[in-house]
Structure P
Amino acid sequence: MEQFLEEIKAYAVAVGRSPQHILRQAIGANWRQWKAWNAGQSSPTLHTVDKIRRYMADNPAPENTPEAAA
């Protein structure tokens, strides 16, 4: 679970959004979902994990290269 949360955090930083925003866009989660996962109060199903990973893959972060900035 920790690895998955780290994946979301890294992606959120890379795209300039909050983890809560990523969950909202990927699965329509309410704004408290991220807090519950971080606190260990709940966990995503494997289906949910797959949907979030698919969202991140389908919407990659822009590369940090000089060509991308031009």
Structure Q
Amino acid sequence: MPHIEIKVLEGVFDAEEKARIIRAVIKAFGDAAGGRMFENTSAKIQEYPSGSWGVGDKILTTEVGLSIKTDSR
């Protein structure tokens, strides 16, 4: 059945936040897909080391991830 992979920088989310994200993503997919998808969908969070991910010419670090997470825009 469906499997969702969520990729984040290491150190940005604690265990409780990761559990909340996984549950919310599975619920959202189940709501959108309907049927028995909620109970048959799995998800995992894969963490990448700080500095090993880039967007455009910007290298993402844990500090950048934390600043995005706390940005109040």
Note: helix-only ellipticity at 222 nm (-39500 (n - 2.57) for each DSSP H run of 4 or more, over all residues; to 500) at -13000, derived from one of structures P, Q, originates from structure Q
With distance in nm of label points 7 Å out along Cα→Cβ at positions 3 and 59 computed for every candidate in P, Q, 2.5 is reproduced by structure P
If we compute volume of the Cα convex hull per residue in Å³ for structures P, Q, which one ends up with the highest value? Q
Name the one structure among P, Q that relative contact order in percent (Cα under 8 Å, 6 or more apart) of 29 was derived from. P
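Here, each number is a calculation from the coordinates, and none is a lab measurement. These figures come from a predicted structure and were not determined experimentally. Cβ atoms are built from the backbone, for glycine too; each structure is taken alone.
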